[in-house]
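Structures are listed in the sections that come next.
Bear in mind these aren't lab numbers, they're just calculated from the coordinates by the rules spelled out. Just so we're clear, the structure is a prediction, and the values are computed from it rather than from any experiment. Cβ atoms are built from the backbone, for glycine too; each structure is taken alone.
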Structure P
Amino acid sequence: MRGEPRADVVRFCGRNEVNPALSFADASDPERFQELLAARFGPGDPAEDAAFVYPIRDLATDACFEAYVSSDGPSYGGGADCYEDVEAGNLELKTNVIEALRDFDAWLESS
């Protein structure tokens, strides 16, 4: 499901880290990523530091994240609430966020 844009987004990872089954060429191809997203959601939202952004809310896990292309290539990012405990310095992604990213990217590839 398409979510609401967020102002506090930081990069989590690239597609190659979420979906190791992808070739490096496919995981790092910005046009391919944009085409897959546009086929599912229509045009992306404009963004200051990215070519486009798709805010996503995973209904199964309730994880919110963004899919976008920036100078780092096709990426996923999100807010502080996606990490275990930012205040305590635990910057590991929550399990539900990792699962949502993996499932989402696999779903994109299945189109």
Structure Q
Amino acid sequence: MDKNKLIKLADDIMAGLVYTSDMCNQVDFPNVFMALLMLKDEGRMKLAEKKPVCFYEYLEKSLPRSLNGQPIFTSLNYLNQEECDFMNNYIREINRAKDKIKKETT
């Protein structure tokens, strides 16, 4: 994914528009991201080759019900380690800038 899309995704995560696998406990994970349960062996192998480290989906795509208060998705997207690192660094920098502004104005 290109950097502009990663920045948009990070902004959307910070705005609460996106649900990520980091927000989900391991017990509920398969039920939240149901698309993974529907993959056949070949699909799982292809996905594993891409080395996903974070799954995500926009909350607007969740089903109209939840499980243990967690959304349920029949679709998903993923980030590899490099993409995830870039996005997390961007979020950290935004939060540092916000903290600095807060300190300067109080």
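Name the one structure among P, Q that mean count of other Cβ atoms within 10 Å over residues 17-24 of 13.5 was derived from.
Numbers: P: 13.5; Q: 16.6.
Source structure: P.
Between P, Q, which one scores greatest on distance in nm of label points 7 Å out along Cα→Cβ at positions 65 and 89? All intermediate terms of the calculation are to be shown ahead of the outcome.
On the way: P: 2.6; Q: 4.3.
Ranking P, Q on distance in nm of label points 7 Å out along Cα→Cβ at positions 65 and 89, first place is Q.
Given 15.8, 56 as the derived value for Rg and Dmax of the Cα atoms in Å, which of the supplied structures P, Q does it correspond to? Walk me through the numbers on the way to the answer.
Working: P: 13.1, 40; Q: 15.8, 56.
Traced to structure Q.
Can you spot which of P, Q the value -15500 was calculated from, given it is helix-only ellipticity at 222 nm (-39500 (n - 2.57) for each DSSP H run of 4 or more, over all residues; to 500)?
Values: P: -9000; Q: -15500.
It traces back to Q.
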